[in-house]
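Given below, in the form of structure tokens, are the structures.
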Structure 1
Amino acid sequence: MIAAYPEPISWQACGAIDGLLYCAGGLGSNNNDIAHTYVYDPAADSWSQLADMPATQWGSSSTAANGRLLLASGVSNNALTNRSQAFDPQSGTWSALPNPAVATYRGGGAPGFYKVGGGSAPGTPTPRVELLPGYDQTGSGDVTWLGESTQQLTLKPGASATVTVSLDASVPEVTQPGDLTAYLGLGTDTPYSVPRVPVSLHVNPPKTWGKITGKVLGATATGTTAPLAGATVQIDSWASAYTLTTASDGTYALWLDVRNNPLTVIVAKDGYQPTMTTVKLTKGATVTSNFTLKRK
């Protein structure tokens, strides 16, 4: 037996980070939405309350990756939502993530961040799988681009040792230029805790690569336009196809070898008319392709 959850609840979002279990949201015993966040410490067999969620959600797809509790979609105030949120235990704060394209509930979640299945209505399951790239680092797994000169060492009182950390951007998992972050976890057999060591890697693009970026806007009911979060941007070339999701400010970006030219870019979101254009990359440069989607 372990300590009981602090309140009667179901369909909360949970994930393990650095040996602790974090849970948030859920549906209360009176069918009321819950915004509370808790952490369970197995060593102390106790729960502690943390910062409340900015907005309630239950039945979300959830996981833990990159040192954060991630949740997407679910039910809020008796309505489906595609809201996506993340809790950072280091800062004790919540932040918004790009929203998935389709609102579902009671679906699965996995590091990636993958949102799998669920239902779009009672008795209406969906086979849809969506991915928010970049959230693939788990606390118990190795980061492929990060290496250490030793995995274990013994220190005498007052002594010190040097561990060399190596970074490798050539591993298959590094597919895009930019900044990568991870943490080097340190465990000891002493009663003292050792904080994680943050590690970052900046990857420059190859000389034959170019970048396509832009912003997707959506027409509003008042005749104006606003950034469209969660829109699907499909980029096709003769060699492959890439599916992106716009961020909360409507932006997207992708680096590719210019040998992929020309690119066909298709932008779509539920409730809007899709649009398409052709783009050519330029070596070492950024090509901007913006879109404004009309309502159906």
Structure 2
Amino acid sequence: MPAPVLFVLSGLTQYAGAALAVGLFVQVAAPTVAWLRIAVSAVVLLAWRRPWRARWTGRSLGTAALFGVVLAAMNVSFYLAIDVLPLGTAVAIEFLGPVAVAAITGRGWRERLGILVAGLGVVALAGVQRGTGEDPRVLHGLVAIGAAAVFWAGYIMLGRRVAVGAARAGGREGPGSGSAQVRPAPDGLASLAVGMVAGALVGAPFLAAGATPVLHDPALAAAVLGIAVLSSVVPYAIEQVVLRRVSAASFAVLLALLPATATAVGAVALRQWPHGWEVLGLACVSAAIVLTSRPGMRR
């Protein structure tokens, strides 16, 4: 299957999982659904990747754990936001996080222009939401998605440290060290598994109690499993394949499709149709993603 098709499939499954989660918010609180997604994903990834077979150091284990806690906080904030905001709008505003990272770490005119264009898009999207005036929770949703953007920025920075640490550990093993007794360095998915376990454990004292309905309702339990697989396991696995098969420029264009993909899923699954300024805001954010994505970020 061509890499662009795989990527679009990844985006569709990710936001289909988010749309499925929105349907559960009337029965289980949004933060608890987010925690359940992390916890179930952790179990699936543990069974799949078996990270205990890797050779961990105290530093790599700590970085992976912090990475997972930030990931969990990002997901909880995102779910709080989509309980109030349209899915496409929330995803677009959340992209302010990675765009800001690119603008801060970059030195060219593209990064500076990108953060300006993204800012204009976010202002347009936020302005439309605040202008509705129908639901006082909209402001809470905007604050939550702003927090998710900040956590996404932290997730990117920590993710780089995890990837670099794994690459260095793998390089130190060398071609002649692959004996049966030497355990391999943890790869990205093994680090993700450990991180999700850490995120689930940190969130458990605050959010696990609200998950009681899931224990007594098989349909709810199946839905939570579907959310975890659709929103976490499948997208992360596909991304590992796509990143090996496309250039940095192509990946930047594909990444810019995500706000539009989320909007399409929101329109079809949740009847959240964008209008006027929302369309302009989504276009600005997508343009900013293309402007600020460069080879260094993809590596």
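A few points about this structure:
- Origin of the value 13.0, 40, where Rg and Dmax of the Cα atoms in Å, for residues 25-112 alone was derived from one of 1, 2: 1
- Answer label among 1, 2 for the case where log10 I(q)/I(0) by the Debye sum over Cα atoms at q = 0.17, 0.25, 0.26 Å⁻¹, for residues 153-216 alone, calculated from the coordinates, equals -0.80, -1.22, -1.26: 1
- With respect to percent of Cα pairs over 32 Å apart, the largest value across structures 1, 2 is given by 1.
- Of the structures 1, 2, the one that 11 was derived from, the read-out being relative contact order in percent (Cα under 8 Å, 6 or more apart): 1
- Structure from which 2.5 was derived, distance in nm of label points 7 Å out along Cα→Cβ at positions 129 and 201, options 1, 2: 1
- With distance in nm of label points 7 Å out along Cα→Cβ at positions 209 and 265 derived as 3.2, matching label from 1, 2: 2
- Test item: helix-only ellipticity at 222 nm (-39500 (n - 2.57) for each DSSP H run of 4 or more, over all residues; to 500) calculated as 0, pick one of 1, 2: 1
- When distance in nm of label points 7 Å out along Cα→Cβ at positions 65 and 273 is computed for each of 1, 2, the largest belongs to: 2
- Which of 1, 2 yields 1.4 [distance in nm of label points 7 Å out along Cα→Cβ at positions 17 and 33, calculated]: 2
Bear in mind that the values in this text are calculations on the coordinates, not laboratory data. These numbers were taken from a predicted model, which means no experiment stands behind them. Cβ atoms are built from the backbone, for glycine too; each structure is taken alone.
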